[in-house]
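Just so you know, all these numbers are worked out from the coordinates, no wet-lab data involved. Just so you know, these numbers come straight off a predicted model, no measurement behind them. Cβ atoms are built from the backbone, for glycine too; each structure is taken alone.
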Structure I
Amino acid sequence: MTQVPRIKVAVLDDYQNVALNMADWSPLDHRADITVFNDHVDDVGKLVDRLKPFDVVCAMRERTPLTREIIERLPSLKLIASTGAANASIDLDAAAERGIKVCHTGYSSTPTIEFTWALILSMARNIPLEHQSLREGGWQLSLGEELAGKTLGLLGLGRVGSAVGVIGRAFRMNVVAWSQNLTEERAAEKGVQLVTRDVLFSTADFLSIHLRLSERTRHLVGAAEFAQMKSTSRLINTSRGPIVDEAALIDALTTGRIAGAAVDVYDEEPPGESHPLRRLPNLLATPHIGYGSKELYRTFYGDTVQNIVRWLDETSGSAHD
């Protein structure tokens with residue numbers, strides 16, 4: 001009986017070193033050699049050298065883009081197993097042309113919805129500042145502000161935005177929304193007031209972004225939008241970095257055009273060590289952890305294992321046809 005060679009599987013960008021603990025990988029014990037990479041590689045040449053031996057690449061969301069240039073330089077690659085329901089950073093056409101299968105996993109918006117409110121509440125009550133003061137031997141430094149009666153502006157009213165709005169109403173906030181395709185019917189269905197784009201930016205005390213990144217939404221929030229906002233307003237972005245013009249955001253925070261911002265996403269991830277967004281005092285910055293819950297990671301990696309097993313079964317079956 002001919003022994004089937006074991007495939008080589010690369011698990012990319014496991015920053016927290018949890019991938020192998022979040023799922024039962026034992027179905028692959030005798031079928032695959034698994035290599036986990038905890039670091040991130042930006043350089044295309046170095047990334048290609050790293051991935052050349054592998055039959056399967058497991059991508060964590062959009063942390064490592066798999067472009068045509070990269071895919072065409074990986075002769076062994078047969079399967080891209082991505083986490084999430086879709087991955088805009090994978091060149092699907094390039095993969096299809098080379099007969100590389102691309103599969104995805106289940107997804108839940110719950111972690112991002114909850115995390116958005118963690119950021120809003122942290123800013124409203126100055127929690128990072130007070131926490132640091134206490135650790136350094138200090139005591140009370142600031143006054144927080146109540147959410148009740150304030151206006152929550154939602155840029156986007158999809159699955160995440162509408163759920164964020166439900167919580168805003170529970171805090172007795174005035175919830176308004178706008179996006180390019182938002183209708184009166186959709187807003188009414190979600191218990192939110194549809195307003196114009198100008199009204200959204202000029203009235204929101206907390207403006208939270210919940211849009212997909214596309215050519216239409218890239219830099220949708222820029223210098224003109226910041227100029228419309230109140231000096232007491234705060235921006236929250238748990239969606240995608242490039243929706244906000246990063247230079248305009250830095251300028252708005254540096255000049256006090258807006259009171260503050262909380263961002264979990266960036267143009268380049270991770271941003272460079274000297275990047276201004278790492279140091280601005282009126283910015284609450286987190287390292288793209290909005291979706292990073294134990295529950296969702298179990299879905300991500302559990303489905304990934306099943307996807308690889310299913311692909312192995314299909315390929316071994318077709319080999320015997």
Structure II
Amino acid sequence: MKRYKIAVLDDYQDVARSFADWTPVEEYADVKVFSDHLHNQGDVINRLLPFDIVCVMRERTPLSAELLESLPNLKLIISTGHRNASIATEAAAKLGIEVVNTGYMAHGALELTWALLLAIAKHIPQENANFKTGGWQQQVGNDLKGKTLGILGLGNLGSKVAEVANVFKMHVIAWSQNLTPEKAEAAGVKYVDKETLFKESDYLTVQMVLSERSKGIVGAEDLERMKPTAYLINTSRGPLVDEHALIKVLTEKKIAGAAVDVFDKEPLDADHPFRTLPNVLATPHIGFVTQDTYQVFFSDMVKSLLERLSDAERQK
């Protein structure tokens with residue numbers, strides 16, 4: 001019986017085996033879990049050459065057409081989440097590589113959006129650090145009630161962000177390319193144009209799907225329109241925001257601060273300005289990194305593997 005070779009990539013916390021029982025899979029295959037990340041495509045190709053199946057965590061390792069063409073043994077890709085824009089699916093289909101997605105739980109990103117917004121508004125990281133060193137009340141927190149929350153993208157997640165904002169009795173405005181006044185009203189939100197969104201928001205949260213159309217949708221001119229007391233929150237995707245422009249307005253203190261969970265390059269370089277700017281609250285893309293979500297990811301991954309491996313053995 002052939003022993004299949006399976007690679008599980010970018011398991012940063014080394015937890016894939018703790019969220020699912022891989023023992024049944026290992027009856028058919030040798031499973032290798034990688035907890036490190038490779039940026040260089042050549043290095044990724046060399047690592048994956050022996051493997052028949054690759055399991056990937058969302059967009060952590062892009063699987064380009066060039067990369068897939070360099071992996072003659074690859075027959076199956078399993079990706080966590082409902083979509084993975086970094087997989088060249090058309091190329092995979094032409095090469096006879098099946099691409100399967102797992103289930104997903106969307107509440108983690110919503111919860112983190114509000115965790116970051118509240119933390120940066122109330123200066124929680126600074127006050128906690130001060131408290132741990134013996135200090136007491138050094139800053140004055142900002143309010144949410146009566147303030148304006150701007151939502152860039154009022155889709156499924158953006159609408160849920162708006163629901164929470166209404167609980168805080170915030171004034172909620174929104175804009176996106178496809179948003180209409182009628183859709184905004186149905187979500188309990190006021191529709192505004194893009195310029196007004198950036199000018200009037202006290203807190204502006206980015207809640208869009210990354211695509212060629214939306215890449216860089218928050219540009220330098222948009223950021224320059226924001227109030228000097230305003231905060232930007234991005235828990236969607238890094239490339240939605242012009243990173244260099246954001247660093248510039250933060251460095252020049254043209255806005256009060258930013259809370260970000262996503263970046264152009266991940267993992268973020270050790271010397272990146274986001275790691276040291278005092279008006280940045282940053283987390284390492286943890287919006288979907290939750291107990292419940294990982295349970296779905298890895299359980300579905302194992303289930304898909306077993307279905308296909310057992311079928312392959314029966315067809316022999």
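Key figures for this structure:
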quantity	calculated
Top of I, II by mean count of other Cβ atoms within 10 Å over residues 73-80, largest first	II
Structures I, II, by mean count of other Cβ atoms within 10 Å over residues 129-136: label with the highest value	I
Comparison of I, II - label where FRET efficiency 1/(1 + (r/R0)^6) of positions 105 and 281 (r between Cβ atoms, R0 = 25 Å, to 0.05) is highest	II
Structures I, II, by mean projected area of the Cα convex hull in nm², for residues 97-272 alone: label with the highest value	I
